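So, here's a batch of structures to check.
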Structure 1
Amino acid sequence: MPRTLIRKNPSNFKTLPLHVEATPDGLTYQSIGMPLNFAQTLQRRKAIQLADPERFVVELANLGVSVRLTLHWQGRDYWVLVRQRRQDRGDVVLKLISGYVPAHELNLPLHTAIQEVAEECLLETPEGWLGGRFNDTWLPAPYAAALHYREALPFVLTPASGAARPVHCANLMLLERPRAYVHLPTASLQLIYDLRLQVPREAKSLSLFHVDERLEGDQLVARLNRKRPDLYLMPLQDGQPLAELFTLRKDQLLPASTRGLWLAESFAQQEGWVVRDERVRWKDWLKQQGLVERKREPASHLERFSDKAKKLLARVL
C-alpha cells in the first residue's frame, strides 16, 4: 500500500510569468506581472505559436526546470528517468526529474533543480535512506518526518558541462549554461541542467524509488509506492544512451518493459529555441538517436512458472 510522506497546500506555491527575448546568440528571460498560484499558472499554460524559432519576443506562463541526471553506480553510468501521470495533459510519460521554479528562485533555477532531485529521486539501503550533497552543500531531506535518512554516506551531486548558447535572467548569465527551450504547447520556458550523481561505494543493497506530488482535492500529496518504484535507469556507453530501461532493487537491475512507452517533450526534437511536441514515442526517439532495441529471448516454460510462483508468494506475504 502506498505510504503518504507529506502533504502541502498548493496555494502556498507562487511563480511569475516571463518576458522572453531570443536571438541566435542567446536567450534572456525576466519576470513580469504579479505572482501566480499553481491553479492560475496552469490556466496560462495554453498553446502558442512562434514564426521564427531562433528570434522572437514572447510572454510565457512560467519557468520550468529539469535535470538530466547521470547516475554513476558500480562503475557504470545511467540516465535517470521518472514515470509521471501528467494531470494537466492527461498522459503518462517517462521524463527527466523536473518541476516548476517558484517566484523567489527565478534568478537561481539551479537551486530548484537540486531540490527536485532530493524530492523525486530516493535512494534506499537497509540502514536507511541516503542524504545528498551538491559540492559542499547538503541537500534538503524533504521526507525526514516520515523516513529515516542516514547521517553518513551521502551521495554527491556535481554539475556537468552545459549547453553552448548562453541563457540570461535579466542581466545575469546562468553560469551552469543549462539547455533552454520554449515549449509551445504549454507556453513555458524550460531549462535543463546536466548533473552527475555519485553513489558512495559503501552503499550496499541499493534500491531506487521515485516520489512525485499529485494534486488531490485541495492538497499536493507525495506518496511512496514500493510496488511501483517509477524510477528507471537508461545505461550509457561512452556517454551515449542504450535502448534499454531498468529498475534497481537491492543492487539488482531488473529489465523494464518499453511497450507503448512515451517520453516527455524534453526528448523531442528541438528547432532553434523551440520544442513543438507534447511527447515522443519511445520507438520514434530510438530512430532519431540511431538506436536499436535488443529483442529479449522469450521466457522458457520454467521461467514463466517461476515468475507466477513469485507473484503468488508476494500476494501471500
Structure 2
Amino acid sequence: MASLFVARFPVLAISLILISSTLVNLALSKTLKRDVKALNEIKASLGWRVVYAWVGDDPCGDGDLPPWSGVTCSTQGDYRVVTELEVYAVSIVGPFPTAVTNLLDLTRLDLHNNKLTGPIPPQIGRLKRLKILNLRWNKLQDAIPPEIGELKSLTHLYLSFNNFKGEIPRELANLPGLRYLYLQENRLTGRIPPELGTLQNLRHLDVGNNHLVGTIRELIRIEGCFPALRNLYINNNYLTGGVPAQLANVSNLEILYLSYNKMSGVIPSGLAHIPKLTYLYLDHNQFTGRIPDAFYKHPFLKEMYIEGNSFRPAVNPIGIHKVLEVSDTEFLV
C-alpha cells in the first residue's frame, strides 16, 4: 500500500517525508546553552505577565512543552538558536535586560510599549544579525549608544517615544541596509548628522518632536544625499534658515514635514518639481513671500499647510487639512 501511494503521489510523499524529517531534527536538536542561559536570566528579571507563559527551562520548547511565547527558534546544525524575541505591551518594568545581548543569532528584537528604563547597553552592538530593533514607547534614557552603528544587518530602527537625550550618533550612517529610522518624541539635541544622507536605502527618517537645531542646508550638504528617502519628518524642533532650492534634488520625497520650527525665507519654486511630493507641511515657521504657482499645479500634492507664517495675503493652502499620521505597521516588513 505504501509503495502504491508513493507511485501515485510522488511529490506529496517526498514533501511529507521532508516535513517529518524536519520535525524529527527539530525535536532531537538541543537548544544552545548560551541562549537557554540568556533567556532564563531574562525570565528571572521580568514581571509575572511574561513569566506565566514561559513554562519549562528551554525557551525553544522541550518534549511536550511548546516554545515560550514571543520566542522564535531555528535549527543551525545540531542546535536550536533563538532568532526572534517579541515581548511587547505587557508592562515590563525595569532596566533594559542586558542578557538579551547574549542572543547572538537574533534577527528581530521587539520590546516596544513597555516600561523599560535606563540606557540601552553598549553590548547591543554584539547582535550582528539583528534586522529589526523596536524599543519605541518605553522610558529608556541617556544617549543612544553609538554601538548601534555596528549592527550592519539592521533595516528597521524604532527608538521613538522614549527619553533619549544627547546627539543623534553619526555611527547610524554605518548601517548600509537601514530603511526606516524613527527617533521622534525624545529629548535629542544638536544637529541631524548629514552623514545619514549617505544611507542608500533610507526611506523614512523621523526626528520630529526633539530639541534639534541647525539648517536643512547643513543636512543635505553631501552631494547625492538621501537617494531613496520618501518621508522626512523634522517637525517640532528648533531648525532655522530657509528651505534651500537644493532640497529638490532629494527627488523621491513624498512627505516633507517642517512644521513648528524657526525657519524663514521664501519657498523656492524648485521644490514643486519634486515628482511625487504629496504632503508638504510648512506651518508655524517664519516663512515670507508667496507660494509659487507651480505648487498649485502639482499633480500629486494633496495637502499643503501654510498657516502660522508671514506669507503675503491671498496665499492659500491646498487640500482638506487633517493631522497626518503614518502607522508604524506600514513599515514593519
Of the structures labelled 1, 2, one was used to calculate distance in nm of label points 7 Å out along Cα→Cβ at positions 34 and 74, giving 1.6. Name it.
2
A value of 2.3 was computed for distance in nm of label points 7 Å out along Cα→Cβ at positions 242 and 266; which of 1, 2 is the source structure?
1
In terms of mean projected area of the Cα convex hull in nm², which of structures 1, 2 is highest?
2
Taking volume of the Cα convex hull per residue in Å³, for residues 138-273 alone as the criterion, which structure among 1, 2 has the greatest value?
1
When relative contact order in percent (Cα under 8 Å, 6 or more apart) is compared over structures 1, 2, which one is greatest?
1
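We did not get these values from a lab; they are worked out from the coordinates using the rules stated. Keep in mind it's a predicted model, so treat the numbers as computed, not measured. Cβ atoms are built from the backbone, for glycine too; each structure is taken alone.
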